[in-house]
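Taken together, the values in this text are just the output of simple stated rules run on the coordinates, not laboratory data. Quick caveat: nothing in here was measured; it's all calculated off a predicted structure. Cβ atoms are built from the backbone, for glycine too; each structure is taken alone.
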Structure I
Amino acid sequence: MKLGLNLLNYGPGTTPESLLSWARFAEGSGFALATISDHLAMTPEVQALYPVPFYDPFTTITWLAAHTTRLEFATSVLVLPYRHPLQTARVGANLAHFSNGRFVLGVGSGWSEQEYAALGVPFDRRGAITDEYLAAIVDAWSNDITSSPGPYAPYDEIHTGPRPDRRPPVWVGGAGRAAIRRAIRHGDAWHPINPHPHWLRDKGMPMLRTAAAEAGVAAPTLCPRIRAHPTGKLADDDRVLGEGSLDQIRSDLTGLAELGAEYVVLDTYISPDVRRTAEEDWRILEQVAALEP
């Protein structure tokens, strides 16, 4: 099981220099991957959770990949309906080339109705748009000429080069049945974010396996993003994975390994009101990483 971290690309004090320091910490400390968040329109409800400045994930990954040699980078998660699929496919393919194959596309359908409205995208169709765009992106990465029937972004006989030498892995976020079906159809991994311990083991993973069996395909691997938030001991019903005592967090990591997790991404971000210095976050990440079984 490989460990990653969520690199904070938003909030007061975030600068190109701070982003680079996070990437250098991650690579120097042996983390396999850094994930980067996505928002495009900083509406009031987005700003309440993810304050400005907010650095674009694609631009940030391109720059940080040029300053690292081993660290992988993933979007966690790119909100697919916000961008035309041909744009996402081309930028993703370029990133795969520039990073020498160190790019993972993590995708989701988003949650902010205000942000959808600001971008002129129908919020109530976000699931269908995500499905269409993801299929279009994977096809553009797989073929020299691509077409999509739409209905949200129809096009015909579009040349795609340069295609990636190796198709970037696709991680599909979300915990609902539609997201799980999307992960099975198009994903290399299922990427639930901050799941509760019992839910993931007793409901989420059985749903994933059952849906894969019904589709006649192998289930995608598990690559969750969890908290890195040591506290006192908490009741399991009151916490998400990665919260609680060090013994609870150690048990969480052991349980994820037993579930077959390929990557586990550790996230120190709690809320705008609980924002530590980078050095404090790094100490927490090193403490939690040392618990890995």
Structure II
Amino acid sequence: MGTVVHDRLAGGRLRSGLIWAVVSAASFGLSGPLARGLLTAGWSSAAVVAARVLLAAAVLMPIAVTQLRRDWNLLRRNTPLIIGYGLLAVAATQLAYFNAVGHLAVGVALLVEYTAPIAVVGWMWLRHHQRPGVTTVFGGLIGIAGLVLVIDMRSGFSADGVGIAWALVAMVGAAAYFVLSAHGGDDLPGTVLATGGLLVGGLVLLIAGALGIVPFTATVNPVAYQGFTVDWWVPILAIGTVTAALAYVAGIAATRLLGSRLASFVALAEVLAAMTFAWLLLAETPTPLQILGGALILSGVVVVRWGEPD
């Protein structure tokens, strides 16, 4: 009887984790197409990201304060985790990625960054002695192969040492997102971690812009998408509430339910979501090769799940 109850709990945990992971991936995937319109309208990358994460922090702040229940000691105990999350999972990842695309083709930069699941597997092996099984490794290879097809490298590879270095920093930041999201457990609410990290990351981006490390410009020009135009605040509102506030909270919930390894591979579905939204908002129709790559990504996630311990 106990085994049946355990199986039900484990199944419910897996289902909940997968739902949160899909919500997070879809939300994150919307950010690129929305940001493309803002960039075309005259916004700089750093300004878009800063507006995105600071607005998300403002949206989540009341919930985070309520969940803390005046337990300021809990906040102090987890200050290093929150700062690390903000610096690595938010600020470093975003800044590094946008610096990478200044030297590399977007597809190349994405491909390097999305090798993060391999880094997560390596970290869990070295740090926590969780050696991946053959099935997990095989599933990871299938997923990475799918990414190569989705990103479509046929346009050529431009090897730029500086760009590759920035893309690798973005990959480390993305891996840190999954590893750090799994910390805190039931002790630190996920919304508190997300809010603190977004606030820290946003302030770092503002400082980087003020120091001239990255260009920092914003406009009030109308933002055009495929077939329609909206005021500048519409995509900013969506990019802050949906692609940051919802995305980060859902991602933390998914990682705590699924574990860093499985959650990082399910998050590869973000590429599929980005392709779909780019098709709807920017008329960027995926090629048959990219559709095949998407199928491989999903297959890789399923294989990784088979390889994960219960």
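Which structure, out of I, II, was helix-only ellipticity at 222 nm (-39500 (n - 2.57) for each DSSP H run of 4 or more, over all residues; to 500) derived from, given a value of -24000?
Values: I: -12000; II: -24000.
Computing helix-only ellipticity at 222 nm (-39500 (n - 2.57) for each DSSP H run of 4 or more, over all residues; to 500) on every structure in I, II gives -24000 only for II.
Tell me which of I, II gives 16.6 when you compute Kirkwood radius over Cα pairs in Å, for residues 61-196 alone.
Label of the source structure: II.
Among the shown structures I, II, from which was the value 41 of relative contact order in percent (Cα under 8 Å, 6 or more apart) calculated?
Details: I: 17; II: 41.
Considering all the candidates, the number was obtained from II.
Say we calculate distance in nm of label points 7 Å out along Cα→Cβ at positions 141 and 213 for every structure; which of I, II gives the highest result?
Biggest value here belongs to II.
I, II: which one has Cα extents along the principal axes in Å, as calculated, at 57, 46, 38? Each step should come with its number before you reach the end.
Details: I: 57, 46, 38; II: 63, 52, 37.
The structure behind it is I.
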